[in-house]
Structure 1
């Protein structure tokens, strides 16, 4: 299970339990009072359907279905809730919830929980625009953003220069390799023999990713995009990293994705931005005003007691 899911599972269980404590303690109903997802007869305690649903409501919607559709993950969540219910009940028996530090944490947690509930309530009540219509308008005015740029599939021979002391000898060697190519020797064979990049060299110099504008150093970009036909080989390209020869394998032209292909993506982006702005503006209403002041001296004494 990923760290992301474990994080939300633990947070959900804790939220449900803290909310229960904050509003009146952990209940221990009789077995006959409800439907039980888990019942532990020796301890006369279980996890009810209602309690499980309470936890699910605290889990973000995209993750919630994973606990409903995956029986193993759902069962683990039930067992976690049962374990923490027993631990919380024991903490209550020891009256730990009455201690000042526990009360402080409960108060902080309750404020955070209610603040989040308020923002969620506001968001749920928002009248939302027609994002599909807005998506089309955005697409028409930003069509260039939805073009896949021209890219090249390349092979390379790279002679590395780890220090300036080797640059002259490596230049002589790359000129030798270039002469071999011009004499008809195979680019692939020479890449395997000479290239410092063994991963691509073993593949005859083929690079594993396509190269687009802005992806490489300017001297390399200028050289490779000047190659007009598959099979064409560049002249020697010099950079701080060494010397290169490139072979064009395939040119992939720029393609514009049509609206139907990007509609869902644009709509989701616009919706996310809209909700973020609206919820952010709503939350800002509750910030301290510009005339509010902080007693820094008192804060210093409270935060950093002598």
Structure 2
């Protein structure tokens, strides 16, 4: 198989359908590894990966940390609260000092869009975007693609309904790009104030009516309302949002599945009965996330050893 040509993973825009498929195929092999009695391989032994998280994270940070350990890499986690950034040190200086300690790769999450790209232009280590502002979250979208492909066998022709806060969601943007490239059609639904201008240019259709949006959807992808990123007055009240855009036991296409990137605001965007229903793949998304991130680290880490 040909070497991976990209040094960094900053978003899905720069990846072709063939390259996305390559990542998903590699992840399928690592998923098998995770089901072994000893779920680890020496693929990145001797490599050191830094998790540089400037925003709170549970699933993504734990998923990357576990992925690194499963690949036998040395894994470090940066804590903003105990770093010299509190004393005025710049982001670039912090990273350069860390890289001087022979870091091979950096996984970065930041509240400002563009930080992963900024770092990729200034350091030698490979950079993985673990979420930058409201820009992109490529590894979340890739694990969503992988989870959907495991369930439906193919992504081509699927109908995806993404419900909620599209405007502030980096997950939504990466998923629109990813599912569209893989041949699925995407409809977004939510309050007009939470739909970004020009959504049609992203290959997505806007539908205000929730019933119409999910009626024929194979995947109902529910987003969290990101109150921390919003200005006041984006919609009248949480109660009204729940009534108009909350997903409950109604109007679903037979055979459709529920997905959510987490964390879930139970009782707001999604009822507990739907979150825990047999057709919910939310827990499966967490499991597949480790395999997908192992595949990405494996490809960017330049590993040649067979798994």
Structure 3
């Protein structure tokens, strides 16, 4: 796969241990934020590594870092997040074309804090989760094994949705490969050396036949990717705060998008803490049941917090293919 080649950026400049003032030279968007919160870093990194799209997201499990481009309000910038059991630190680099108008003081830091909360669930109340689910005969032991496990989201709702489609009925490794093909064909290189995942507008403008040839997937799979891109380009918002029921109806109305995909999007992109993809094959394996209806039946006991149940069940069997 072709890679973007560019000089490395020093993400440490102009930052303090907690929050830095925006740099006022040629890199006005540089900043750094640390959020102290108990976090199960190892399973989070394992999950990220299993899903990272080549060229778009770089996960170094040994170093405890994940690096990708994120739009903090003025176009994509490289962000490196370091995860430890004590919390997360996000360091933002510079945009490819710096905005001559400096953002207000603290703008980048606020955006980084929101990113960490959205991506790693750092604002969630773990005590509430343990009070609600700790006595469950199945989930209780899992919570005690990983008491600081958090529900992972995603910085880019469109990417999360497309990757969900591309991972349908294939391994995580295969889904990553397909995402890499899409990014190489339609994404944009950044001076950081990273590649931006394609925007909905770019994918929507692609000819469906060409898109299928790029991805090398069945027509129905390529059609679902194109349909999601068109919907998002037309205004469908896949981000926390969106009306979950409305988004779900919109997704299910698209050809090739089924309940499993809609549930994964709700969990990863919308931050729905009751999202529960009962059709998930790994959840069947974790629960030791043969059918999706059995997974759904088990989830009745965890209503309201089923995303936590799914996350602990996934972690219990690991993220390898």
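Have a look at 1, 2, 3 and say which one yields 53, 45, 34 for Cα extents along the principal axes in Å, as calculated. Mind showing how you got there, number by number?
Values: 1: 90, 55, 50; 2: 53, 45, 34; 3: 58, 48, 35.
It was calculated from structure 2.
Which structure, out of 1, 2, 3, was distance in nm of label points 7 Å out along Cα→Cβ at positions 71 and 295 calculated from, if the result is 3.1? Numbers along the way, then the final one.
Details: 1: 6.2; 2: 1.3; 3: 3.1.
Answer for the origin of the read-out: 3.
Could you figure out which one of 1, 2, 3 the value 38, 35, 11 for Cα extents along the principal axes in Å, for residues 63-126 alone was computed from? Intermediate results must be reported in sequence, preceding the final value.
Numbers: 1: 38, 35, 11; 2: 35, 26, 24; 3: 41, 25, 15.
Answer for the origin of the read-out: 1.
Quick check: -10500 is what I get for helix-only ellipticity at 222 nm (-39500 (n - 2.57) for each DSSP H run of 4 or more, over all residues; to 500), calculated from one of 1, 2, 3. Which structure matches? Don't jump to the answer; show the numbers that get you there.
Working: 1: -17500; 2: -10500; 3: -12500.
It must be structure 2, since only it matches.
Where a number appears in this text, it was derived from the coordinates with a stated rule and is not lab data. None of these values were measured; they are calculated from a predicted model. Cβ atoms are built from the backbone, for glycine too; each structure is taken alone.
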